[in-house]
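Multiple structures are listed underneath, in structure tokens.
Nothing in this text is a laboratory measurement; each read-out follows from the coordinates by a stated rule. Remember, predicted model here, so these are calculated numbers, not experimental data. Cβ atoms are built from the backbone, for glycine too; each structure is taken alone.
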Structure 1
Amino acid sequence: MKTIRIAVVSALMIAAVVFASLSLAGPAVRQYGPFPSTSPDSGTCGNDWAEDSFDRHFKVNTSPNPDGTYTVVEEFKKGTFVTNLGPSPGGCETNLGGTVAAGLTGKMDGSFTIIVSGGNFNPNGTCPAVCTTKGFIASVFGPTATYDIPTFLFHYNANNNGDWKNASSNRGGDRGDITGGP
């Protein structure tokens with residue numbers, strides 16, 4: 001009798017742990033990528049201070065949010081950049097008057113949190129040959145989908161020429177700068 005009671009209590013404890021872990025699990029996520037990409041990079045002065053190369057990865061929550069929108073996280077991985085001559089990325093905000101020479105190189109990575117409205121989620125959609133945020137959203141959610149990027153964070157490192165953090169206010173805002181030349 002005591003053995004049966006121990007077995008029943010053990011089974012109930014295991015069931016409770018399994019139920020708790022299932023209820024704490026987040027929504028299912030579908031991953032897309034990598035998509036090799038390039039993009040000009042604008043700074044606080046509005047100029048394109050660098051040309052970036054990176055791999056795009058998208059993580060889509062496959063269940064809609066309570067308001068019917070979808071959350072997508074776009075990650076920019078294995079990134080590099082080459083600077084253009086002109087105002088530095090923080091030249092009009094964090095380091096007034098800062099400049100950068102052409103040809104300075106460094107590494108970068110970052111992410112967007114994207115909120116998608118409208119459209120219909122197509123789990124079999126993919127990014128077009130030239131992958132952009134806009135192209136991915138249109139391919140996976142349809143041409144009527146719209147999106148907003150309320151949260152973003154990018155980190156750039158040029159070794160002795162500085163660090164630049166380009167971020168939305170809810171991720172700490174812009175900090176640092178990259179200046180000088182190669």
Structure 2
Amino acid sequence: MTIKNKTIIITGGTSGIGEACSKTFAARGANVVMASIQQEEGEALEAELSSTGQAKFILCDVTDEEQVKDLIKNAKSTFGQIDAIHCNAGAWGKGTVEEFDDAIWDKVMGVNLKGAILTAKYGIPALRESGGGTFLMTTSVAAQIGFPQHAVYCASKAASEALLRCLTTDYAGVVRVVGIS
């Protein structure tokens with residue numbers, strides 16, 4: 001299976017796992033769309049990857065529905081179709097349940113769960129329009145194993161895995177939905 005000339009959107013695509021995936025897919029000839037809130041890093045990575053292939057950075061907060069909708073629309077208008085989406089944007093929030101506050105909850109659950117839901121809401125129809133494709137979610141062993149001092153993060157990843165199971169059954173035969181942790 002080749003990814004040459006396939007269009008792949010990667011949320012959280014400018015650092016960590018997302019950056020590594022962006023570089024790997026670009027090196028193999030894919031059209032890579034990196035979505036992130038990290039504008040400086042995104043623009044630098046776009047310039048780096050554009051020297052060897054097709055790469056586009058789109059500033060996108062995955063917790064903002066309009067920005068996610070625009071991400072999908074912009075990727076389609078740039079490359080014609082979307083073949084895969086790597087739902088990778090993530091947020092941490094350190095602390096026990098006694099220490100967490102609404103800001104930590106909103107950030108972590110917003111990015112890790114709402115962001116995944118919005119990416120699926122607008123991404124899966126685009127994959128279907130392209131004849132199928134793959135919707136990949138970065139999950140975490142934190143969904144099964146509690147990390148000390150990371151209660152909200154662990155809860156968000158458990159919820160994300162439940163979402164993944166729902167997407168797998170809801171879209172069976174339409175798109176391939178997979179998770180990796």
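Thinking of 1, 2, which structure, once helix-only ellipticity at 222 nm (-39500 (n - 2.57) for each DSSP H run of 4 or more, over all residues; to 500) is computed, gives back -14500? All intermediate terms of the calculation are to be shown ahead of the outcome.
On the way: 1: -6000; 2: -14500.
Comparing all candidates, it corresponds to 2.
Taking FRET efficiency 1/(1 + (r/R0)^6) of positions 43 and 67 (r between Cβ atoms, R0 = 41 Å, to 0.05) as the criterion, the top-ranked structure out of 1, 2 is 2, with the highest value. When log10 I(q)/I(0) by the Debye sum over Cα atoms at q = 0.16, 0.21, 0.23, 0.28 Å⁻¹, for residues 51-122 alone is computed across structures 1, 2, the figure -0.64, -0.91, -1.02, -1.29 traces back to 2. Of structures 1, 2, which gives 2.9 when distance in nm of label points 7 Å out along Cα→Cβ at positions 139 and 155 is computed from the coordinates? Derived from the structure labelled 1.
Here FRET efficiency 1/(1 + (r/R0)^6) of positions 27 and 59 (r between Cβ atoms, R0 = 25 Å, to 0.05) was calculated and came to 0.60; which of the structures 1, 2 was it taken from? Only one of 1, 2 returns 0.60 for FRET efficiency 1/(1 + (r/R0)^6) of positions 27 and 59 (r between Cβ atoms, R0 = 25 Å, to 0.05), namely 2. Can you spot which of 1, 2 the value 22.4, 83 was calculated from, given it is Rg and Dmax of the Cα atoms in Å? Computed on structure 1.
Figure out for me which of the structures 1, 2 the number 1.3 belongs to, where distance in nm of label points 7 Å out along Cα→Cβ at positions 99 and 147 was derived from the coordinates. Display every interim value, and only then the final one.
Values: 1: 3.7; 2: 1.3.
Value 1.3 for distance in nm of label points 7 Å out along Cα→Cβ at positions 99 and 147 corresponds to 2 out of 1, 2.
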